[in-house]
Structure formats: C-alpha cells, structure tokens
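These notes open a run of structures that come right after.
Derivation of every value follows stated rules applied to the coordinates shown; laboratory data play no part. Everything quoted here is computed from the prediction, not taken from an experiment. Cβ atoms are built from the backbone, for glycine too; each structure is taken alone.
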Structure P
Amino acid sequence: MRTSFLFLIIALGSFPVFAQSSENIAAAENDTIPAINVQFTPASASEYIYKLLQRDSLWKEPGDTIHLSLSRLLYHYSEPFDSVEKRLFEFDYESVRPELTELVRRDTIPLRWLSDSVFIVDTLALTKEPFITKKTIVTSRVDTLSFRGLDTIPDVKSLIDSIRYSRDTITEVFIDSHYLKSRNIAMHRVAGGEVRPPLLFPDSRKELEFLPDSSHIVIFERYPAYVAAEESPFYVVPGIMMPDSLHLAVEELLQYIHKRDSIPLYISDPKGNSQAFWLTAEPGDLMRYWVHNHENDSITIWVGNPSKHEILLVLEDDIHVERMGKLVVDEIPIIDLEPNRSLLALRPLEEIPGTWSYGLSSAFSLNQNYISNWARGGESALSSLLDLRGSADYHNRRSEVKWINNARLRYGNIISEEFGFRTNNDILELNSQYNKSISEKFDFSSVFYGKTQISKGYDYPNDSIPISSFLSPGTFTIGAGFEYEPFRNTKLNFSALSYRNTFVLDTTNINQRAHGIELGKRSRQEMGGQLVINSKLTLFDDLSVNNTVRLFTNYLEKPQNVDVDWELNLQKQISWFFTISVNLHVIYDENVLFPVYDNQGEAVTFPDGSPKEEPRIQIKQFLGVTMSFSI
C-alpha cells in the first residue's frame, strides 16, 4: 500500500513539470520576430532592434559590444540625451531620505518526506527512488485433524491437501540510507519540535519554519538596511550618504560628457577635397587652411574653436594677391640658354651579403627604506640591482647563416645598518649560437653557453669564508643539433650531442662539493643532451613576458635525472624610462647538494658521522621599479 502511494506522489509531482514545459514552448513559439522589410520607418526599425535585443538565444554573451551599442542606439532613439540630462539635473536627491530599518530575507527550500518524521532537502535530482522494497512469503501448516465432519464431505482427501498449507506475502519498504549517503544527501528527523541534525549552524542568525502542508521549509533572516522614502525610485540604498554621492557622480559625468562630446565639421574646396575640423567644448589651437578659388588663387586662413558652438576665422597677415595677366608675344622676354647635356658615369652598387647589428640595454633598480623610532621594529636598508645586456648578431642572407652573440651581467647588493654591505645577486652569462638554415622553420645549430659570477659570494651571516668567486664555479656548455621555430618569437633548440663542464679554479678557498664537484677534483664533465626553449610574448599593452628554459640530461650517469634552469621575466612599461619588472629564477641540479636539518635545526648525520645531503630546488625572485635604457 505504501509503495503504491509513493508512485502516486511521483506521478502527481511530475505533471506540473510537463505542463510548464508545454507553456514555455508555446510562449517561445509566439515570441517571433517579424520578417525584415525592405524599407524601415524609425518606429518599425526601433521595434525590430528591440525584439532582437530581447531574444536571449540570439546572443552568445549578454555583454557583447554589439549588444551594448544597439541598446544605446535604441535608447537614444526613444529619448534624446537632452531630456535625460534635464531629468537628472531636476531630480530632487534630498527626497530619497534613507532611514535605518529592519528587513527580512526569505528563502524557500523544497522538502521530500521519507516517513512521518524523516525528510531530505529536495534540491538535488536523484537517479533512483531512495527506498528498498522487501517482500517476504510466510507459509504456515494447518492442523486438519481439528476439523470435524470432514468424512461427510465428498472428495475429502483433495480438500484436506488444499488447506493443509497457508501462504501470506508481507511487503516492507526501507529507506536506502547508503544511496543517500553516496549522493551526499543528509537525512533530517523531526523530534520534539526540533530538527536533527539542524539545518542551520548553531550561531546562525537565521530562523526557519515549515509551511502548513510541510512541503517546504522557509529560512528567513533579519538584517538592518537603509530604506529610501516611498516616493523615491530607490528601495534599499548602500548608505545614508548615497544620495549625495550619487548627485556628485552624476554632475561629474554630465560635465565630462559635455566636454568630451565633439562635432566634426568638414571644410571643402571647389575641387571636392575636404578636411575634418572638430568642434569641442574646450577651446583648441588655431588650424591653418589654404583657401582656393576657381582660378587657383589661394590665401591662408586660420580656423579656431573658441567653444563648442563657435568658429573663429582669422586671415593670414601680409596677404597680397596678384592675378596672372595676358601679355603680347613681342613683350615676353625670352632668354636662350644652352643646357649642359654631358652624361656622368654610373657606378654599380655593391651588394653587402652580410651585416652586423649591435644592441645594448641597461636596467637599474634602487630601493630605499628608512626607519627611525619605529615601534614595530625593522631596520633601514638600501638595495640596488644592475642588469646589463649586450648583443652582436651577424646575418648573411645569401648563405642563410646567422651568428647570434649576447652577454649579460646581473649584479645587485643591499646595505643595512646591522649587516652592512651584502651581495644578493651576481650572474655573468655569455651565449653564442651559429645557425645554418635548412628549411623555413629548421636550422642546423651549434651553441656555446658560459655562466659564472664576478665577485665573491658568502653564505650570510657568515661573511668570512667565501663559497663562490669569479670562475669558481664556472660552467660552459658546447652542443650541436637543430633549432625549430614553430611560430614567431618562440624557438626550441635541441642539442642532441652536448658537453658540459662545471669547474672550480680556486679549490683552496672554495668548497667544490657545494657546487656538485667531487672532493679532490676541480671539475665535473658531462656528456648529454640539452634543450633550450626561448619565448617572448606580449600579453597586454606594454606587458612583455620573456621565458627561458634550459634542460640538460647526462647520458652516462642517471639520464632520467634532468637539470633545470628556468628564468621568467615580466616587464610592464609605465613611462619612457621606467618599467615594473618581475624576475623569477628557478634552478634544480641533481649534483648540487644541501645539508639536511631536523625540526630543532640540527644537521642530520649518517652513522659514520658524515652529514646527510640532498638536492633541492633553488629559487630567486625580484620585484621592483627599474630605469631602462636601450641603444
């Protein structure tokens, strides 16, 4: 019986949905746009554009620029801007009169009752019914000896066999709690006038109540708000100062629109040539025009724009007009001159097959922080960063050869009251690449890449023992392979055969193990493959992204371990000389090891007493305003 009742509820609940869908289809069929006429009147054109704007299925995005432009055109047809401006000027902003009052926000949530006291929130579609039906067949034996007078009934044996066993079917319906739990649907029980588990948080300011038919639950919340007066077009305003702020904003925009609005005035000559002259609200400089007549006589006038509805015409000073006259042939002086018609020898141009191009750019960043009697602590500091880049490129179009050379010096330091002078950035790079064109996008390429620093480096705060210096360490890589340019400003250079040498010249003062070189040696030599990816993008106006990724794998030792050297540089031009720069440099080298520390900051050691070391990702980041120069 209960199962049949549930099927009846589902059937009745689905009927309004189908009815509503039919109404929506009928409404959609009636919402048609009239066919386009060959000729429009202003009224019919306005009606046609209005119906196109109201048709949601026509537009991919509601905020499309064409949609907004058509809306502005339609509003301008319906009402001129002068009327809008007058209405806004005459509106009484003091009539808004916001007052603080208490409003109620309501939210109605549908419920589905699983039993007399258990329900779920019916906002998520279920793939099946949340019930399990169980049928049990019960068989009982009947004692036929207790019946008297059976011997008087014909065919008594067949009758006894038919009533010896009795069967009954019991149907039970259970809530499928496992299915509801898999759908993240919570079951709520009403007991003692309370809902367990509660629908609201314990500290929530919201309240709830059931509708009389218990089909929905209403959650409402009271909150303070500023409500405008009844005669005002506003309802809830963000604050008591909103009318004054709106008044000032409207006045500012109307004044700006009045100044920005301009009218083109075309000045034409008798030959039909015209030139635009713009009438604006603000006076502009005088423009010079030549005025011609049909005899091609001309004078100069200056045209000005004192105001939006006024034109100023000023004649050029010292104007003297002379007309051409007809003279008798005998009175025309004729001078005979013998022209020099000798020819000069021509020298053919010499073609230069190859050309050199040079470039030099510099960027300097300076940051200063001064603190005196600052309660929250800190220290005064001065930091600077110098980034010099130079290039020398050779291109031979005849032999399709390119030789690209560039060098870079990046040096930065910081000075503070407590620690004094420190170096926090020191990189010297040299890159040389020779390319021979094979096809439109492929080149044979050989590369040389060297990297070191110019000054001593320390593991601060220890500034007595250097950990690096010039050519300690130093790295150079030589490789040969191919370069592929899939699209402009993106190049992939793969050197299948590469040799990399990492060396430390001063092993007396520099610990070579800190740079991945074994104890007792001065260098580490590797044979492998190198992949270099260079890309330059321009995302927005004056925002450039330079990305360089250098990957190297050692064929002879753990080729699955790849060394990564990635540098990302973002620059936003804010003026002719100043840019905002963000630089991120990430290095991972399997051979460069760092000591491991425990939670107390103590170094972790092996049983033999040697320190435990492991490779780590090296990260350096810079953000600042730089002054740039390029030649």
Structure Q
Amino acid sequence: MVFWLQYRIVCGYYRQLEQTTKRLEMIAIMAELLKKTVEELGAEGIEKSVYLIQGRLYPDWTGKPEIGIAEKMAASAIAVALGVDVKRVLTLVHEEGDIGSACEKLLSKKRQKSLLETPLTLTGVYDSLVKIAAAQGTGSADLKIRSLAGLITVATPIEARYLLRTITSTLRLGIADMSVLDALAEAFAGGKENRPPIERAYNLTSDLGYIARIVAVDGLVGIEKITVTLGKPIRMMAAQKLSTPAEIVEKLEGQCFAEWKLDGERMQIHKKGEKVTIFSRRLEKITEAYPDIVSLVRKHLNTENCIVEGECIAVDASNPNKMLPFQVLMRRRRKHRIEEMVEKIPTALFLFDCLYINGEDLTQLPYTDRRSRLEKIVKPGDRFNLVPSFSTPTASVIDKVFREAIEKGCEGIIVKSSGSNSIYRAGGRSWLWVKLKESYQAQAIGPVDLVVVGALWGRGRRAKMYGSLLAAVLDKKTGRLKTICKVGTGFSDEELERLQDRFKDYVIPSIDSLVDSKITADVWFKPALIFQVFGDEITRSPIHTCAFEIVAPNEGLAIRFPRFDGTWRPDKSWREATTVTQILELYKAQTRVKAFD
C-alpha cells in the first residue's frame, strides 16, 4: 500500500465531475475516486476524501472550525505565493469570474516545477486546511495567508484551481449527499440497489465520512450494525402537507393522533448525564444560544441518557403562558450577549418525540410506543412540557383540534400515524406525518419553502437594489435545485434595502453547479437561505426548470404571482426546501379541483 495519494490525481477527478451534468457519470467518477482513495490510503483516507468532495473538513454538526477564507484573503495568499500585486490577482478574479481559475491561470505562467519538489497529497492538503481553519486570535489572519501561500507555491495549476475553490467554499462540483451514497454503494456494496441500508446509516449518524469508512472496510455487514449514537444528530423526519381533515383521515386510514404545531424552533436534544447538546433542524450545534433550555432539560428529563425532539418557543417575559412568534425567537440565535437575551426573550420547551433511551434505539417503534416512553421520562414543569396530543380518528375531531390549536396561537397541527408501521423515518419526508395549517386551506399556493439562488437588479424606485429574487425547489432524485419563480413582491422598503447585506456572504461569481436555471441572474448566490412564499397557483412555464418536461414537453412548473410572506427560515438548510415532488402534487391537486369545478 502506498499510503499517499497525490492531490493532482484527486483534482483530475474533480475536473471530470465539473465537466459533466449527467448524474450517472458523476456517480461512476466518484465511485472510482473513492476506490482509488482506499487502495492508496486505506479506510482512514476515505473520510478525508469524502469531506473534501463536499467542500468541508468535518460534518457540519461537529461545530469544529471550517475553512471559509474570504476571497480577498485568498487573493492576498496568491499574491504572496507568486510575487504579484494583489490588485492584479483581484482583476484576474473579476475577469475569470472565479478565484480558482484565476490562480490556475497565474500559475500556468510560472516556471515549470522541479522534479525534486515534493508533490501535494490529499492527506497533506486536508491536514494543512485543518490547521488553517483552526487558526484563531491575534495574528491568525497573517498565519492563514502564509500557510495558504505555502500550499500554492508547490501546487500545480489544476491543484491551485480546486484548492482555492475549496478554501473559499466555492468548490461547486454539483455533488449532493445522495449522490455520494450512490457512489459508496457502487464502490463497496455491489451497486446502487444496495443504497437503502447505507442511506439509513447516514440518516442515523449524519456523517458521510464515517459511513464511507465503515462501508469501505466492512461492506453492508458493517453498515447494518450502525445504530443511533448519542452525540451524533439523527437527520430529522419531516411531514407532508394536506389541506383538509378529510384528506388526512383518508391518507392515514383513521389511525392517527394530532399534535399542536407550535410556532418555534425544532430541536433535537441529546442528554448524556449532565451534558446536554442541542441541534437545530439543520443539525447545527446551538447549545450555547440556549443555556435556559439546557437547565430545563437537566431538571425535567428523568433519565441518564436520551435523545428527544421538541419545539422551543419564545414566551412573553411578563406572561410565560403567552407564546411569541418564531421571528422573535430567532433573535436568540447569537454568540454574544446571550444572558441578556435570556432575560429579554425567555423560552419554553415542548417535547413531541423520543428516539433513544439509555442505549435503546427507539426509531423503529410505532408512534404510540415512542410517545409512551417519552411521557415516562418527562417531569412537567414551568416552561417544560409535552406537546399536546389527541387521538383523531375522524375528520371532525381533527378539525376540532385544529381550531383549538389556532385559538391558542399555534400554526396548526401535525397529524401522525399511529399504525403499526408508524416508525420514525430519519431523514425522510413521510406520509406518516401530515401538516395542516390555516394557510393550506386557502385557495392560494403556499407557504412553500424556497431556496434563493440569485437576484435581479431593480429598476426605477428599486434601482441599485435587488428588485427580485430567483427562487428554486429541490429535486431529491438528482440533488439539484430547480427554479420555480422570481419573487419581487411582499418585501417592505426596509427589507428591500437590507437584501444586499443579507446576501453579501453568499455572492458567487457564477451560477452554482447545484442550480439548474434557464434564467440568467444578475447576481448569483451560494444556495443557503430559505424564505417562505405564497402564490395564486402553479402554472406551466417554458422558462423554469421545476419538473421540466414531466408535465409537458419543453415546459416546467412555476408559481404564478409569487409573494414573500415576510418569513426567513434560518433554521432550515437548502436540503429542506420544498421539493419538485411536492410541487407536482400541488399542481395535480389544483388540476383536479379545476376539473371538478
């Protein structure tokens, strides 16, 4: 075994990935890279390879420092490494539209490398990036620049291209998590048909690198031994949407319970003795922002070790029984003045599921069993309780519970199957859970959760501001984002003025490789921010790529008269956006209604 893999070979695979948009080709290329990594580095190396394919150093939930070097700092490192003026570097970045291509072009004019120079390796690059990311405090900026310059000095042009894209978080290979799982199945598990157990293991651990190492060493036998692990977040189960109680009863066959849907932030809480870790629905560690929730968990959860899920809501400081809107709670998501905000915006926690207790994985148990186990470990108290749950075998009972929930200030209800198959489907959007909100019962479409992928400049009164945002939905089959509308209404004047500042950290020089768009935006964004949008109906469109050629030749689907409802969803990642499948269901339901009318 060689125990090193030249980085230029890895970059050769990156280039192949960049040059194709065909998913099967991408999976085959990734599978070949992963097998090559194991052949030359062993199983330990595949973790680093998988993280780098994703453009990161660790799973997001670890809270460890990521690379995230700003473009100007990266340009300074290029200038130091190549002995050129930083202004020349930035000019070339502007011309090329990409800092990686700019550095590649500059290096291609450099003297030929000596055969005695030590080549970059995958492991060496990864370890160097870890050190760069970890540099903190006084003098850390200079240290980052010098360290990066050292890598650039010995890099080949193609290595420079992907190194610079990696450190500026613009790798853009178009690789989604599900594609990596397919590649792992192809490389080490006999084919894509064996992806389901690998996907389940990933959903239980949220760590692609770890899953890659296990399947590379032990195959499916090792994967099937993976279970819930305290401290590793489980990818959260999501609900489908329906607009009437009758539809819900039919879908769940009358075996269901309804829970209030509170207007708060969903949390997955891991308790190990006195240690409490809180993960957001995006699986980010948010423990430090909620010391009051940590105290409540320690006081009111009567078990040594567990994983539970619940909804955290903001409450009125002078009246703890009064729930405040989600946007108020989001002011708690900060790194500074936390104790002050605890006093200003107190919180309450309502639990609704239990996934693990003292070594026992509960995710395969039916809903009623999980709820019963949860009730046994909760000691209710002020600002800590269970989400109210009601048996709802008929549409009239669901409607009654729904109206009561709205009167109490809730968004609506979640109706959950109580049948024998009502397991917790980690990472999935399942018909075992169905959302019913007041807004779903209106004739309008929405709210739908859309990813902002670009912007177009405004005119007239909106000159020099973003006039509309290009929005997309998620195609779960390909992992790509498909455009569905341009949203320019629903924004207040103040919000319009803030849009450029809101998106300043996400601006990229060209369309992200995850985005499929026929529209050319004036400004492109790295997919990150989600907002809620309403519309009048779903229509066929020749210019949007959502469900393109599924409903009709050369046409996709679009939202007619889309409008922003004022809600940003920082608690959601782009992977939790409304899906193409959901839009198709809305379109078909709408078509059925029109035919009936």
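A value of 20.5 for mean count of other Cβ atoms within 10 Å over residues 172-179, calculated from one of P, Q, originates in structure Q. Here log10 I(q)/I(0) by the Debye sum over Cα atoms at q = 0.11, 0.12, 0.13 Å⁻¹ was calculated and came to -1.20, -1.25, -1.36; which of the structures P, Q was it taken from? Attributed to the structure labelled P. Looking at distance in nm of label points 7 Å out along Cα→Cβ at positions 68 and 468 for structures P, Q, the greatest value goes to P. Looking across P, Q, the calculation of mean count of other Cβ atoms within 10 Å over residues 540-547 that yields 12.6 traces back to P. A value of -12000 was derived for helix-only ellipticity at 222 nm (-39500 (n - 2.57) for each DSSP H run of 4 or more, over all residues; to 500); which structure in P, Q was it taken from? Value -12000 for helix-only ellipticity at 222 nm (-39500 (n - 2.57) for each DSSP H run of 4 or more, over all residues; to 500) corresponds to Q out of P, Q. As an exercise: relative contact order in percent (Cα under 8 Å, 6 or more apart), calculated from one structure in P, Q, equals 12. Which structure is it? Attributed to the structure labelled Q.
Comparing distance in nm of label points 7 Å out along Cα→Cβ at positions 324 and 420 across structures P, Q, the highest figure is found for P.
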